[in-house]
Each structure stands twice: as structure tokens, then as C-alpha cells.
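Presented below are the structures under discussion, each in the form of C-alpha cells.
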Structure 1
């Protein structure tokens with residue numbers, strides 16, 4: 001007996017009428033109206049955020065690493081939760097700064113040049129799909145703040161517990177947050193906001209020159225963060241922009257990617273409309289099998305048209321490279337230098 005579940009889900013998508021559509025934006029006034037409505041709806045979908053608290057950032061250790069210093073700090077991410085982060089300070093800072101956001105793996109250590117067991121990653125050692133991108137940004141003179149995101153690395157549930165997942169605690173933490181009307185995306189956006197607040201407090205950072213970069217789950221965090229906080233002046237999103245239909249809804253993805261009600265307000269490109277007309281660069285591998293390139297191209301085409309209609313085409317760029325789900329870097333670091 002056939003129950004037609006597949007066709008029913010296709011029907012849901014086909015008949016869904018999103019409230020917001022970037023294709024209808026023609027003028028700066030249209031953009032303001034769109035962003036006002038979309039922002040309120042988006043924040044509602046993210047669920048409640050932690051209450052703001054003084055960061056009370058404390059240095060855990062400092063280590064010289066060639067042309068930059070790696071500082072591990074911890075800070076108040078929420079009432080009752082202190083969280084770790086790394087700050088990379090180049091010897092010759094250029095005044096700009098970037099919030100760097102890791103994807104799934106063994107945590108933020110992976111993007112700051114450390115192996116899973118805490119060793120310094122040696123030259124020639126496999127850099128994984130993150131490719132030490134926080135280090136590469138620091139080498140360009142930017143101060144980098146890289147938080148351990150909720151559910152990754154040191155912010156997983158205790159090993160041996162009944163809910164602990166190998167490599168992450170995304171499933172139990174996401175599902176439990178949902179019971180409170182909150183989301184993992186909202187929690188991670190808030191952590192990025194904390195890092196931006198931290199950077200703004202530093203005397204060696206120009207608050208008008210702060211950007212974000214992330215890949216995969218960190219690409220979600222980077223784009224959602226830039227959509228949430230207009231203090232982000234330029235954003236790099238690697239291995240994430242696509243359509244929800246072709247990626248998050250098209251195959252198995254971690255539950256931390258799912259945002260209740262988001263599709264009622266728009267597709268992924270519509271959400272990215274909250275970033276326009278600020279600087280935005282997309283990285284996409286032609287062999288990325290979890291964010292298919294056709295979905296990337298169709299979403300990017302909508303954003304390209306939007307930026308063009310707003311007279312801001314020079315603020316949008318894409319690096320489509322021959323590769324899988326990984327950082328490219330071929331255009332990203334130059335882009336951050338040019339936009340920040």
C-alpha cells in the first residue's frame with residue numbers, strides 16, 4: 001500500500017507561500033521595508049537569546065606562534081555558562097578584526113592551528129576541511145576571535161553520559177533547546193555577538209572594520225550572525241549557501257541546521273537579503289555533496305540580481321572552486337582585506 005509521503009512533502013514545499021521575497025526588492029526603500037519585516041520574523045524563528053551579561057573575559061594562556069600570538073580566553077556566554085574562545089593577535093595588526101566560526105569536527109581548535117589532541121599542527125600536516133582559516137586571516141593582519149560554539153569541542157555534554165554524541169552534542173542540545181522555544185542557531189549567533197562585543201572593547205580594533213567567516217555549520221553561524229547584527233561589515237560564507245530544499249531538506253543533515261518556521265518567511269537567499277548591501281563572499285566547491293552546486297548557483301543568482309538592483313554589485317562575490325566541502329581561501333582573504 002502506498003501512502004505518498006514523498007509527494008505530500010513535495011506538495012508542502014510547492015504550496016508554501018513565503019512572506020518575504022528578495023526578487024521584489026527594487027529600491028533602497030524596498031530593501032528597508034523588506035529587512036524590517038524579515039528581521040523581526042527571523043529573530044522570532046531563532047527563539048529566545050540569552051540575557052546580555054558582562055563578558056568578564058579572562059585569559060587562560062598566551063602563546064607566541066610565529067607572526068601572531070594565540071590567546072585562549074573564557075567569557076560569560078550566558079547566565080551560568082562560561083565558554084572558551086581563541087583570540088589571534090598578529091604582530092602588526094591592521095585595525096580590522098574577524099569573528100571566525102568553525103563547523104562540525106573537533107571544535108574551534110581545528111581552525112586555530114591545533115590538532116584534536118592539542119598539538120601544534122605542523123607544516124605539511126593535513127589541515128582538514130577547515131584549513132587553519134583563522135590562522136590565515138590573522139596572517140593578513142586581522143585580529144581574530146574564534147569562539148568554541150555550543151555543542152562542539154569543549155562545549156559538549158560530559159563524556160560517558162547517555163546523551164553524549166561522538167564529536168558533538170548537537171542532537172541532544174538542539175532538541176532540548178527546542179523544548180524551551182530556543183534554537184542552536186540562536187545560541188551560536190549569540191556567541192558570535194559576544195565575540196563582536198569583545199572585539200569592540202579592544203583598543204587595537206576599529207569597530208567599523210569587523211567581519212565574519214565560517215564554513216559549514218560555521219557558515220550557517222557566519223551568515224545568520226551577519227543577518228542578525230549589522231555591525232558585521234563583511235561576511236564570508238563557505239560551504240553553506242544553497243537552497244534549504246536542495247541541502248538541509250534534501251538529505252541527512254545535523255539537526256542543528258533546522259530552524260522552526262524559517263521557510264514560512266523565505267528561502268535561504270531571502271534570509272541572506274538581511275545582509276545586503278554589505279560585503280558578502282560565497283565559497284562553494286563543485287564536489288560539495290551536502291550543499292549541491294546547482295542550489296548554490298540558483299541562490300547566488302538571486303543575490304547577484306538583488307545587489308545589482310541596489311547598485312552594490314561590487315560588494316558581492318563568489319568563489320566556485322574544484323573541490324569538496326572545504327575552505328577554499330583563494331578569494332576570501334583578499335575579499336576581507338578589500339571590504340574591511
Structure 2
């Protein structure tokens with residue numbers, strides 16, 4: 001029997017139809033999102049009329065921390081196509097040492113080392129530069145501080161062929177934690193998984209403290225656990241493998257380069273970042289795999305952002321806001337910002 005409550009198969013694909021108003025959702029199939037139905041019917045033209053006209057230097061947080069988790073961009077942050085398959089969404093692109101974004105210190109983003117947390121993002125490396133340690137994310141107290149705390153991410157070599165070259169510190173992505181012992185690091189995990197320049201990679205790190213002297217740091221690449229570092233108290237057997245940034249230290253969480261206490265703009269990252277989330281809990285392996293599978297599936301049944309929000313992130317930045325300077329085309333070649341193109345009006 002024909003389902004007369006569903007309109008998706010009653011409109012020929014060659015017709016562009018604008019639906020101005022529908023009351024109570026009647027006429028929709030409950031089994032599929034409206035947009036997916038229209039796209040599935042092969043529409044030659046389809047306009048959702050939901051395009052944002054807002055241009056801003058603020059990356060808005062949709063996690064539980066609210067506006068306190070917003071990140072502010074510096075002048076040169078640009079847009080590129082985002083990580084999520086089939087979404088048409090944007091991501092942030094960083095191209096120089098003056099191109100970064102920061103979230104001011106908040107205790108909720110710096111949980112005590114007795115509590116687990118998870119950091120998640122998609123990275124789009126645009127360069128294979130390894131000498132200098134490109135830094136996509138930084139939440140570390142350093143600078144004049146006698147004891148470093150917090151954590152930092154680095155882009156390492158794309159593959160083993162870089163072994164022996166200047167700056168080689170392993171293959172893949174690296175999360176390094178600090179333990180309030182001078183400049184000494186504690187938990188430090190490198191994925192060991194090769195990546196491709198010019199291709200999005202899903203990166204997740206889970207800090208799991210059974211005890212502060214018996215803790216682990218696991219890095220997941222594209223949904224799969226790649227490597228784990230276990231801390232057992234250091235030389236004394238009593239030292240922590242990680243110490244969080246303390247209140248009053250004013251440590252910002254930075255994207256695209258070092259933060260305000262580590263030398264703002266230092267160790268710049270040349271590439272894209274998308275869909276950043278920080279959770280005050282351990283994501284399970286199944287959750288992490290589900291996020292990766294959703295992000296790479298253009299026919300996802302649950303929107304990616306709903307999947308992330310269901311895990312209650314403290315901070316969740318979609319990083320899809322339009323920057324104030326619309327007439328620029330991002331250069332992803334080696335000459336970086338000096339190769340930027342300017343569009344006509």
C-alpha cells in the first residue's frame with residue numbers, strides 16, 4: 001500500500017520545490033531526516049536556506065561549559081572544507097605563527113589528575129615539516145613557570161622514511177603530559193601510525209588514572225587504539241605522570257600554535273582542525289570508533305554533532321564559523337600565507 005504520509009517519492013527529481021511552511025511536520029517520513037530524503041531522491045538543486053551570514057572571530061562552544069569554553073581566533077585563521085564526509089561544513093585552517101585560537105583557562109577543562117578525561121579532534125596536516133614540532137593543540141603551562149603542567153599535541157613524521165632526519169621524534173601524532181617537575185614530561189604517547197599530508201585524521205587521547213602513580217594515556221587513530229603509555233610512579237615510584245594546570249595560572253587552551261604561557265604563536269601548526277571536543281570522562285573504545293565511523297559516513301543516520309553531545313563534552317567546538325575576512329582563499333602549499341589568494345567582491 002502506498003504510504004501517503006511520506007512525500008519524498010511524490011516529487012520528481014527534475015523539479016526544484018521550495019516548501020515554505022508545514023504544520024506539525026505532516027508529510028515527512030519519520031524513518032529518515034528530511035535532508036537525507038531529498039538528497040536520496042537525486043534533486044538537481046536543493047537549497048536548505050540555512051547558510052550562516054555570521055562572520056566572527058569566535059568559535060562557539062556547544063558543550064556544558066557554555067560561553068566560557070568559546071575560543072577566540074587571531075587575525076589569520078581561515079576556512080577549509082571540514083572533516084565530516086558529506087556534510088559540506090567548514091573547518092579552521094592555520095597557516096602562520098600569528099594564526100591561532102585560544103580558550104581562556106577554566107577549571108572544568110583542567111580536571112584533577114585523579115580524574116579521567118578525553119581529548120578528541122580531527123587534524124588535516126598540510127605539511128610534512130617535523131623540525132620544530134608543529135603544535136596543533138596546546139594546554140601547557142610553561143614559559144617562566146619553574147614547573148610545567150598540562151598537556152600538548154605535536155605532529156610528528158608521516159612515516160618511518162623520515163627516521164634520522166632533523167627533528168624526528170617518531171611517527172604519527174603525539175600527546176605529551178607534564179608533571180610539575182621542572183620541564184620534565186610524564187605520560188607521553190606517540191601513535192606510531194603513518195598519516196597522509198592533505199588527508200583528515202581522527203585523533204583521540206584518553207587519560208585513565210587508576211591512581212596518579214598508576215595511570216595510562218592511550219591514543220586512538222581513526223577509531224582504533226594505536227598506542228598506550230603506562231606510568232608507574234617514575235624513578236621514586238611516587239611521582240604522578242600528569243599534573244593539571246592550576247587555577248590562577250591563566251593557561252589558555254590553544255589551537256594552531258603554542259598558548260599564552262608557552263610562547264603564543266610558537267611551534268605553529270600548518271593545517272586544519274575540526275570538531276574539537278574535551279570530555280571530563282573516558283570515552284569507551286566503542287564510542288570512539290562510532291565517532292570515527294560517523295565522521296566518515298556520508299549516509300550517517302545520527303548527525304555527528306548529536307553523537308558528540310550525547311557523551312556530554314565540557315567543550316565542543318565545531319570550528320565551522322566564517323571568519324571576518326571573506327575574500328581570501330587559503331593556500332595549502334609550502335609558501336603558506338604568502339601564497340594566499342584574494343577574491344574579487
Structure 3
């Protein structure tokens with residue numbers, strides 16, 4: 001039998017800020033997406049940014065390194081590193097695709113998609129907003145009648161906060177000027193959400209549900225996890241948050257003023273978590289990388305899982321941050337989006 005680890009009072013500081021922006025588009029011509037919409041949206045997003053704002057469309061090995069250091073678009077898209085083998089490189093953004101099952105939007109229909117920007121990446125939001133409009137002109141989804149992709153106009157832009165559910169208009173229909181106030185996710189908000197969720201979990205015998213809303217692909221070594229085992233999941237969440245803090249935020253997280261030690265501060269508590277119910281299935285999604293000129297495997301598990309832990313306090317901040325950062329492979333294309341709730345929401 002495993003020994004239950006008793007956590008001490010902890011002051012966790014995660015120096016990161018996440019901004020979530022939601023765009024509402026209205027179809028000008030019919031739009032036909034594949035079943036998973038994230039790959040098409042990210043492809044259009046990156047193409048518009050490169051063609052419109054990057055002054056160096058070709059890759060000259062002699063100047064590439066210096067160009068990447070100076071070009072804001074290359075910093076955002078992170079040209080260095082293959083998308084599948086980029087190691088610990090964490091891009092400052094992620095596309096958040098529409099989650100509804102509808103794939104065809106006739107002329108006049110509306111749909112929403114989002115973008116998350118992390119830490120210093122927020123300074124590049126003007127490019128992101130302009131790119132969203134450019135995506136509508138460039139076209140998204142599969143080619144339809146006439147051999148063109150569907151076009152749309154951005155009708156409104158909202159800041160959203162996934163922790164509180166709050167929204168704040170940044171540009172409403174008919175407006176041309178955009179406001180810059182957002183509803184950022186911060187450590188203080190995560191701490192407040194943690195206390196609320198902890199109280200709910202105690203009333204539910206510490207049963208916690210995670211709903212995996214887009215394909216979640218967790219790689220451990222050379223193995224692809226086909227089920228939502230908790231330890232590999234939380235390990236990937238923590239590593240992603242750590243890297244985002246170091247690369248886009250204010251440095252590494254601390255506990256009680258000391259540097260975080262995974263083997264002491266996280267792993268013993270993660271070992272105590274049991275997977276009680278697995279209602280997930282594998283979504284075998286495939287995409288295509290125009291930059292790499294080859295197909296990409298995007299598949300992962302979706303659905304919900306219920307877990308039990310003796311005490312969720314050391315783990316909840318990371319799980320709540322993971323709702324903003326997402327987890328696993330192909331995050332920039334909208335994979336790895338999940339939502340945490342008490343088990344009574346099952």
C-alpha cells in the first residue's frame with residue numbers, strides 16, 4: 001500500500017500570465033472544415049502572419065539566426081525547431097478551435113475560435129488580431145465549389161477568462177477600433193479558483209473530473225499514452241508550465257520562496273492519484289504541415305475521466321493552469337484542451 005504524503009502549507013508562485021481572446025467570424029462564403037478544425041485554423045494563421053508581416057520569406061542560413069532574433073513574427077511562430085521534435089521550445093501562443101461538432105458553415109453563419117497568448121507573447125497581440133482578419137480573406141477549411149476555401153469576416157473580438165467564465169468586449173459589431181483591456185489568468189485568480197474547487201472536492205470524496213475536449217496526445221519516452229493515466233498527464237502539464245514561465249514569463253516557479261523540486265513537491269502527490277473512471281476514446285485525427293510538406297499525426301484521447309486523490313491541494317494549481325496552457329503535442333493547433341470540474345459534473 002502506498003504511503004499517503006501529507007502536504008505542508010505551501011506558497012506557490014507561478015510567474016505567468018495567460019490571455020484568452022475569442023474571435024467571432026461570419027462566413028462570407030460557405031466554409032467546410034474537417035472534423036477537427038484546429039489544424040486548418042493554425043495553418044491559415046501562420047501563413048497570413050508570414051506572408052503579411054515577416055520581411056524574410058525565404059530562409060537564408062547565413063542570416064536566419066539574426067533574423068529570428070529581430071523578427072516578431074518568427075519569435076511568435078518560433079521557426080527554430082521542427083514542430084514534432086522541438087524539444088522544450090514553448091511557443092507563446094495556441095489556437096483554440098471551435099468545439100462544436102458542426103463542420104459546415106453556410107454563408108451568413110457565425111462561428112468562434114480563440115487564441116491564447118502567454119507572458120511576453122501578449123505584446124504581439126496586434127499581429128494576432130490583424131492575422132485573424134487576414135485569415136478570413138485568405139480562406140480556411142477545405143476547398144469548396146470553385147476550388148476556394150471559405151472566407152469570413154471577424155465580426156467581434158472578446159477577452160475571455162476560462163476560470164471565471166467572464167467576457168469583456170474588445171471589438172463589437174460595427175466597430176473599427178479595438179480596446180486592449182483583457183481578462184488575464186494570473187496566479188492570484190488560479191489560487192482563488194483552487195480554493196473554490198477544493199471545497200467542492202471535499203464534499204465529493206475528493207473525486208475530480210477532467211474533460212478532454214480536443215485530442216490530447218501525451219508522449220512518455222517513446223510511448224504514446226492511449227489512456228488518461230494521471231502521472232504522465234500531470235508531468236506534462238507541469239513541464240509545460242515550467243517552460244512557459246522560463247521562456248515567456250517571469251522565471252521558474254517557487255514554493256515558499258525556494259525553487260520548485262519536482263521529485264519533492266509534485267511527484268509524490270501525483271503518485272497518490274487513482275484513475276477511477278475512464279470514459280475517453282481515441283480520436284485518430286490527422287493533419288498536414290505545409291511548412292514540413294508532410295502529413296502530421298494529431299490523434300489523442302477525448303472524453304472524460306474521474307480521479308481520486310487523498311489531497312488535491314499540491315496538484316490543483318497545475319491542473320488549473322493547464323486549462324490555459326493546454327497539454328501534450330500539437331498545442332498550437334488546438335490539441336490538448338481540457339477542463340477540470342468536480343465529479344458531480346459528470
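Bear in mind that the values in this text are calculations on the coordinates, not laboratory data. Keep in mind it's a predicted model, so treat the numbers as computed, not measured. Cβ atoms are built from the backbone, for glycine too; each structure is taken alone.
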Ranking 1, 2, 3 by distance in nm of label points 7 Å out along Cα→Cβ at positions 73 and 313, the structure that comes out highest: 3
Comparison of 1, 2, 3 by Cα Rg over 2.2 N^0.38 Å - largest value held by: 2
If mean count of other Cβ atoms within 10 Å over residues 201-208 is computed and equals 12.6, the structure in 1, 2, 3: 1
